[in-house]
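Following are the structures in question.
Taken together, the values in this text are just the output of simple stated rules run on the coordinates, not laboratory data. The model shown is predicted, which means the values in this text are computed figures rather than measured ones. Cβ atoms are built from the backbone, for glycine too; each structure is taken alone.
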Structure 1
Amino acid sequence: MAIKAKKNQQTNILALDEYQLSNFNTLASTEWLETNGLGGYASGTIANCNTRRYHGLLVAATTIPTGRTVLVSKLDETIICNDKRTELGCNNYNGNIAPEGYQYIKAFSKGLYPEWVYEVDKIKLKKSILQLNGKNTTIIKYEVIEADSEFQISFKPFITARDYHSLWQQNNALHWNVDFKDGLFHNQPFGNDLNIFINIPGSGYHHNPAWYYNFTYQEEINRGLECSEDLLNHGEFEVSLKVGDVLSIILSTENPEKLDAEKLFVEEVSRRLSLIGNKKGNHLVNQLTLAADQFIVKRNIHPSNSDEVIEGASIIAGYHWFTDWGRDTMISLPGLCICTGRMDDAKKIIQAFANSVDKGMLPNFFSDGNGVPEYNNVDGTLWYFNAVYHYYNAADDENKAFILRDILPVLENMIDWHYKGTRYNIKVDPIDNLLYAGEKGQQLTWMDARVGNYVVTPRMGKPVEIVALWYNALRIVSELNRYNGNTNAAEYNFLRSQLVKNSFEKYFWNTQGEYLYDTLDEHNTPDDTFRPNQLFAISLPFALVDGERAKIILAKIKAELYTPVGLRSLAPGHPDYHGTYGGNQWDRDTRYHQGTVWSWLLGPYIDALVNVNTPKEELNKIILDFSFHLKEAGIGTVSEIFDGDAPYYPKGCIAQAWGVAEILRVITNYKLLQDE
């Protein structure tokens, strides 16, 4: 156990300053995230005070990449020196913070992984947390930097075994009995195949099961949800340490008895370094590249009408509560995979989803457990064309051939289904050649908030971004057929696209307002609500709007929708505008797209600015103004949404795939911040 501490391998560090470290509210509202490529994760606050039901040191994906189960909620430490006990843990019990171990945090940084430095009397202790890729395993490493004598450290694990969406109170079904030998703790919470292993080398263990009551989660209060739960502690570990020692603890669903924690830690660090090692990007690019890695997961795909299982990949939409969604995956793929050089992952995702197409539609999401796909969306399918096109343009000759041979027929089948009609009245209107989508009570676009049968932002009909995506789908199929030598199919789809363009120009320009209508409803009545969806008519690879008209639209978007952290979903001044996001489920869902800022929209906004020849200095400023966000909320990653009003507090998921992806994509594609 007396392994000497090695040189810190962290790089591109995000660090808290002295003021932030002294402020409990900052420490308790800034969160860290570690993931394992399976859908599982570890996460908490810098204060080590859990503020969400989703926090935990071992949240395992039991049905990859779903079935997330919180197993080890916390592992609170106590320093014992000269009979003095100093607790480093921190918990909220009905509003009472006890113990207050956060006051001993003297440094925190996030580079390749989160790292704390504690100082207690003459002891300086560094703690690092890391999850292993491909395993439901967390390693917590303690390095004794300074100590004038030997001391003891005790560990108190708090256990649960629940779905990560739920909360539990005292549950006598949990098994209190454990096996412990040579530092290895093993418990089966329900006596079945679910296992919790905790390996603390050189430790002793005192078994003394007890329930701890009323852990209170502040973020659940903020979300208007149930906020309290009870956790079980089976007993306490204790181990002796001295200066120079390194203690690596393993939390896992697999028996770690023969695992070398230090070796595994180094291997995982090397894997992460390899993600950024060949890049010449700046600190922000490297952090976003590491953040991108957290969303890419394994996903076995079950093709429609087949018992076959295909090993593939997918993208988690956001942490902590989202799984993988078709729309989010396709929007995120160019930034997360192509811009980071992960072409194999991109291919797996494209191929896997191709095998799940049914009636010309891409799944919106896969159900937990059996992975049966659901198809309640219109735009995920259309974003697939965009993802394939980005992949094709970046691929080598062999993989270009793969797209033309294996994927182009899938795209053509999708086009055919959209002409003849598929689910949810998704079909091309033969009168104007625009794509129509919608059923009462359904919301099929990305503005998909619904409370029961109440659709908050009804956009049934012909939404502007759906028309833009449909136009791009036709142009992309035309281009791919041209590359494939099929000039007839290329010309046919190009002519189809021009019919769409003609109708778009006829029906979507708001002459009085000088911007684009958001939707033509089921009666072809235009909706003049000023929203960011019109951006996609300018930003996608094949633009429907350019020149002076595009500049006029972008000037209005800048004035009404742009903020330093993204674009508002609705312009202030509209009767339905809400400048803050929060409250109970109803409050949050009814505000989700009614002024709330979305980070991912910065990507298409910059695309559109590039298309009207905006100076690079202005583009750089947009990114630099956003970069402060990486040190708040989910440190080192990008939040899902923000308040529409200043100071634009981050809300929603602390880590959102398309937020990371779109910012990383535009920085990379347009070579922004190269001189920073």
Structure 2
Amino acid sequence: MKRLFLSIRNLKGVGEKRYQVYKKIGIETPYDLLYYLPRAYRDYRDPQPVAETAAEEQAVVCVTITQKRRPVFARGGTTLYFLESVDSEGTPLGIRIFNNMYSYQNLQVGRTYTMFGKIMFGQGGREIHSPQVHRESDNAIEAIYPQTTGLTSAMIRTNIRDALQIMDETPFETLPDALRDRYGLIPLPRAMHGIHEPADMEEADAARTRLAFEEMLRLQLGLRLLKARAAQETEHPMDPATDLSAYYESLPFSLTTAQQRAIEEIAADLSSGRPMNRLLQGDVGSGKTAVAAAACWYCVQNGCQCVLMAPTEILAAQHHHTLSAFLGPLGVEVCLLTGSLKAKEKRELYAKIADGTVQVIVGTHAVFQKAVEYHDLALVITDEQHRFGVAQRAALAEKGGVPHKLVMSATPIPRTLALMVYGDLEVSVLDVLPGGRKPIETYAVTGKMRARAMGFLTGELKKGRQAYIVCPAIEDGDSDLRSVTAYAEEMRGTLLAGWRIDILHGQMSAQEKDDAMERFRAHETDVLICTTVVEVGVDVPNATVMLIEDAERFGLSQLHQLRGRVGRGEHQSYCILVTEHATDEAKERLRLLSSTTDGFKVAEADLQLRGPGDFFGSMQHGLPPLKLATLTDTKMLHDVQEATDIILADDPDLSKPEDHALYAEIVRLFAQYGDNGLN
């Protein structure tokens, strides 16, 4: 078994150059290489008739060589080789090879070959260009791997064959026999052969099931172990009799039942004697900040400091403004700490934080800089947690010993997904919107109706309201996406002539963004034309229209987030989705968004329509990504949850000999993605 975990340099054909390429993609041992999984398969068992192949598409064909023409030496040093062939039905196919005499010489007249390549239509009919010829000694089903500069699928296949041989010589298993038997999973060596060199697709499917199950199981067990280890004694115990009535009485509105429930859950955590690890999940406008402010007030009354960390300066400024309004009347000093502060301002602020004068600190990543020393940091709140890396959160946590942690997410997550993404956290859900909020009316229209939509938008502007227009791109390019700058210029001269227009996009400096947002908040501008940088943290109650160009290019959940930027005041608000080239799937997404304002229903639909990739890619907070498992497979998810419960009930810390290999895999997996809390 040891050979599996030695350097990959020991494999035949892996010299220094190839080793460096492998290392760059995280592969350092033969065992790592075995988990570099195929992205697709090429099946040579069922070639297409040449007559049924399509131009500009790749195909597998079986042809007999009938003639080899003389090489043609073209300008620029290119040598063209051409052969003629026919398939079993007599349909001709030209074979064109560029600069590869070896391939040309290996093809013999009268012999039949199965080959793969792109079909083109030449002067004499169909041709296949630079085909890959399948050798009889190779697998009939060929694994295709993710492409990396310096590595071909052929190179990877050769190295994986050697790694599989090492595994065969020293069989290795990570799952206990009883567990595999219970869920009908094949052994690991068989799964590795099945995923890399399947005899048929049924074998590949069985291998994929085994590996996907284990992938999900490792993640679930790792999260559960982290959760158990977080249940240690806190360095910041708080008084369960802490009175929140002054906070409630100071608010100019009544909290929803969901907000009250979440505050009670947080208060119970803070006074439990164990560190809080809680996710506060709520749809756009559900009032998460009011709950976070209550948590801060609870801590302040216990003599502790709190930090709220936001991913952007715009959002940090928004939170600072809101928390100051909530907590200022109670005598709490709230400060804003961002990277754009001047050196003198930072030094003065650092001194106030160090001596405890400032009790609530709101900021960006600047809050965990080495220069910042806290007086008694007890609570860390992170907004839109998935935008922070593991190392950043760890750096902040270290400043407070083992602080209480509250994660706020405005992106609704389907429950099945939340189990995977936030399995190490307790969850509070704000599923009731504050009273008086009017549902946002949503309409999907084609580009032909843009002028009419703009007419409606300007009608709102004439009432004294404001509007957002979202474009997917920033600068002009080869794509047909509308750029913010070009779009703004076009609108100034046409449909929005006479109105005050400003732009906002991600390539602007932090100060430029803040200035643009401040002008919009102050109603110095009427229309803000922007990219999705506006998705998080902008609160302008007077804005009543959100018009989104090329809406088909966005995911449902992102569209829902953008829609949530309006409807934040007393006026009826609207979201207009403009689309030019919508597919049937995109039309279905837009139709669904127009029919509901429930973010959780939107998220469930997005998961079904688009799969978990978008969710996991943007929302996973430093956790290992899923390569094979799909979160739409509810049966496997249920089985994994059940298996996790069974394993931990029998062996809570995975210390039994039969669980050693599985525990080692979990440690290795989490360490690879920056979390060494399992070591």
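One of 1, 2 was used to compute distance in nm of label points 7 Å out along Cα→Cβ at positions 81 and 105, and the answer was 2.0. Which one was it? Show your work: numbers first, answer last.
Details: 1: 2.0; 2: 0.9.
This figure was derived from 1.
If helix-only ellipticity at 222 nm (-39500 (n - 2.57) for each DSSP H run of 4 or more, over all residues; to 500) is computed to be -12000, which of 1, 2 is the source?
Values: 1: -9000; 2: -12000.
So the calculation was done on 2.
Consider the structures 1, 2: one of them gives 1.14 for Cα Rg over 2.2 N^0.38 Å as calculated from the coordinates. Say which.
Working: 1: 0.99; 2: 1.14.
Structure 2 accounts for this read-out.
Which structure, out of 1, 2, was distance in nm of label points 7 Å out along Cα→Cβ at positions 113 and 345 calculated from, if the result is 1.8? Provide the component values of the computation, followed by the final result.
Numbers: 1: 1.8; 2: 6.9.
The correct label is 1.
If you rank structures 1, 2 by mean count of other Cβ atoms within 10 Å over residues 337-344, which sits at the top with the largest value? All intermediate terms of the calculation are to be shown ahead of the outcome.
Details: 1: 20.0; 2: 13.5.
Looking at the calculated values, the largest one is 1.
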